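Colleague: Got some structures for you, see below.
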Structure I
Amino acid sequence: MKKLFVDTNIVIDLLSQRIEYYEASQDLFTYAIDNQIKLVVSTLTFANTHCILKDQLKLSKVRSALRKFKTLVEVASFDDKVLELALEEEFKHFEDGIQYYIAIENNCEAIITRNKKDFKRSTVPVLNATEYIRLTK
């Protein structure tokens, strides 16, 4: 089973139902529900998603959505090694460095994101959700 790292923007697309991105993110997570793929997200993703969604939804709805979402994914934490690696790299956004090294340390076969440019130097394929869905059909 393929193991894919999912960036925060894809999670927010799903949970906030962003119109132009919702369908692709929903299809991706449906594959996980159907046990066709394993999706990995970081603890950082949960923190950032909570921070963003709390401005859009009631706090109880945000927490409920994250509890349900957690059942769909494997949650990977970051440790000192990931932090050191991210500090050494020159990612435009520090959190992207953390996400990247969490994906690497967890042996993910690809990174799914809408911000592919943020992972230019990736050693694993970087795709958006639509591209991944097209490749699997």
Structure II
Amino acid sequence: MDYKPLSKEDEEIATKIVDAAYCVHRELGPGLLEKVYEVCFCHELSKRSLSYQRQVEVPIVYDGITFDAGFRLDVLVENLVICELKAVDETNPVWEAQLLSHLKLSGKRLGFLINFNVKYIKDGIKRIIL
């Protein structure tokens, strides 16, 4: 499939998201609960003038029917970028597949899987583009 590149604005948002994750990890380090990272990460997004929503419920449309029992996004930034946050020792490959499905089902193109429970945050950030 051929996908067009992300816009300059989308790339600027992505850069700010990664910077926010770096700041949180530099300040807090690994070993805390996911919810702590989520609150602090969203605070850092605000400091970068990015709008966000936490724990966004997304309904599923299947066979022409909308079901409320869909899925939940950890953080949706600027109504464009999905950020799924983790605080785990080992990542599970299914989380990447899950993020990919979330992107497809929500009509978004860019997502980040961010695991804060790593020694170096660069090892905990996975960027996925549709």
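No value in this document is a laboratory result; all are computed from the given coordinates. In this text the structure is predicted, and so the values were computed from the model without any measurement. Cβ atoms are built from the backbone, for glycine too; each structure is taken alone.
Colleague: For structures I, II, which has the highest computed value of mean count of other Cβ atoms within 10 Å over residues 79-86?
Modeller: Largest value of mean count of other Cβ atoms within 10 Å over residues 79-86: II.
Colleague: Have a look at I, II and say which one yields 31 for relative contact order in percent (Cα under 8 Å, 6 or more apart), as calculated.
Modeller: This value belongs to structure I.
Colleague: Moving on to the next point. Hey, mean count of other Cβ atoms within 10 Å over residues 7-14 derived from one of I, II reads 13.6; which structure?
Modeller: II
Colleague: Computing distance in nm of label points 7 Å out along Cα→Cβ at positions 15 and 111 for each of I, II, which one ends up highest?
Modeller: Numbers: I: 2.0; II: 2.5.
By distance in nm of label points 7 Å out along Cα→Cβ at positions 15 and 111, the leading structure of I, II is II.
Colleague: If helix-only ellipticity at 222 nm (-39500 (n - 2.57) for each DSSP H run of 4 or more, over all residues; to 500) computes to -12500, which of I, II did it come from?
Modeller: Checking each candidate, the match is II.
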